[in-house]
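Multiple structures are listed underneath, in structure tokens.
The numbers here are math on the coordinates, done by the rules we state, and not lab data. Predicted model only: the values in this text are computed from it and were never measured. Cβ atoms are built from the backbone, for glycine too; each structure is taken alone.
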Structure P
Amino acid sequence: MHRRITGKLVIATHNPGKLAEMRELLAPHGVEAVSAGELGLAEPDETGNDFRSNAAIKAIAAAQATRLPAFADDSGIVVDALDGAPGIYSARWAGPTKDFNAAMAQIERLLQERGATTPDKRRAHFVSALCVAWPDDHLEEVEARVDGTLVWPPRGTAGFGYDPMFLPDGHSRTFGEMESIEKHGLPPLGLGLSHRARAFVKLAEICLEPR
């Protein structure tokens with residue numbers, strides 16, 4: 001049986017971009033959220049072999065440390081021509097300084113090496129796996145994706161991570177060129193376009209009170 005989120009919730013992330021998106025998504029539901037970074041929690045080792053298992057590792061660690069329900073996301077970009085890389089290693093490709101400009105340049109170098117110069121050879125998708133863990137080990141898990149094409153050079157300064165080089169299908173602007181409400185805002189204000197927004201819609205259906 002699914003379980004509703006009530007009261008205070010820990011957002012198990014130290015990533016300010018993810019934290020901002022998650023807080024915006026949760027705000028209309030009246031959920032009070034505090035982040036793992038604000039609480040000084042250590043970041044657990046992400047030893048899973050897919051997005052869903054890594055989201056669970058982060059949520060469970062935060063729930064056990066705080067004795068509160070904890071909400072975690074694991075997400076990344078999957079590039080077809082790179083055999084699915086960087087995938088679950090998307091954040092790690094940016095290095096300890098989180099230099100996503102360098103990470104995007106690395107993807108572009110690899111695409112050029114493989115002759116992926118036309119849009120049909122530059123297909124990619126973002127994945128977001130969301131997990132809510134309770135201290136008694138109850139879990140709620142969902143996953144979603146958004147498909148698109150990689151452009152070069154990157155366009156736009158909004159968003160974070162690989163957003164400036166990701167052009168979602170059916171749109172003329174990259175995630176880096178979209179305002180936050182357009183990228184991950186939910187109807188009626190936004191389109192629920194991003195992978196995280198799509199996953200959140202699934203989670204809200206089973207874990208949150210209707211807005």
Structure Q
Amino acid sequence: MKRAETLPTAFYNRDPRVVAVDLLGCSLVHETDEGRASGVIVETEAYRPEDPACHAYKGPTMRNRTMFERAGLAYVYVSYGIHHLINVVCEGEGIGSAVLIRALRPTEGVEGMARRRGRSDKLCDGPGKLSQSLGVGMPLDGCDLSDGPLRIEGGEAPDGEIAATTRIGITRGVELPWRYLVMGEKDVSVKPKVVSARSLKRSATGWW
């Protein structure tokens with residue numbers, strides 16, 4: 001099977017709300033010692049520095065320092081002391097914006113995913129689940145997504161409708177409709193209660 005091209009660094013050097021939509025339909029890939037594990041991105045969330053829910057809101061710390069580096073790096077952090085979450089750093093160095101990858105439709109290495117998860121279902125329908133399934137942990141924080149074992153490859157626009165809704169799992173900035181998902185996808189983490197915008201389109205930037 002012909003592999004899709006890895007997205008270049010320039011892809012991420014844009015507003016995370018645009019990147020978050022454009023990532024839907026692309027594939028998150030991890031080349032592990034056990035083989036290739038991947039899934040099509042079906043849900044994302046955008047975070048910007050003026051957003052009180054963003055890790056960069058109060059400036060750089062040891063935990064969030066990767067967010068302030070250049071676009072195109074993976075920002076991996078631990079949530080609730082248990083779950084590793086994968087983000088992609090966006091915009092220029094020193095800004096502090098990113099896109100959280102919230103859910104995938106598993107496509108390759110499913111047996112390995114099931115082994116890591118200890119179950120055969122619900123492998124990637126949440127940010128912590130997909131990281132566990134793909135075998136992603138803190139050693140990949142700061143890795144270059146255009147040239148490394150963890151990367152994102154281009155893909156066709158989703159067949160389903162792209163919608164915007166409010167983010168989940170946060171207590172601040174809850175009113176911002178910066179969660180983007182493919183309607184009808186069974187692997188979305190949580191179905192939207194209220195849809196803020198429908199029929200969103202990926203930007204025609206020539207990445208694909």
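Miscellaneous remarks
- Structure from which 1.00 was derived, FRET efficiency 1/(1 + (r/R0)^6) of positions 64 and 96 (r between Cβ atoms, R0 = 25 Å, to 0.05), options P, Q: Q
- Highest-scoring label, criterion being mean count of other Cβ atoms within 10 Å over residues 16-23, among P, Q: Q
- Identity of the structure behind -3000 (criterion: helix-only ellipticity at 222 nm (-39500 (n - 2.57) for each DSSP H run of 4 or more, over all residues; to 500), calculated), options P, Q: Q
- Top of P, Q by distance in nm of label points 7 Å out along Cα→Cβ at positions 8 and 144, largest first: P
- Computed 44 for percent of Cα pairs over 23 Å apart - originating structure among P, Q: P
- Per relative contact order in percent (Cα under 8 Å, 6 or more apart), the highest-valued of structures P, Q: Q
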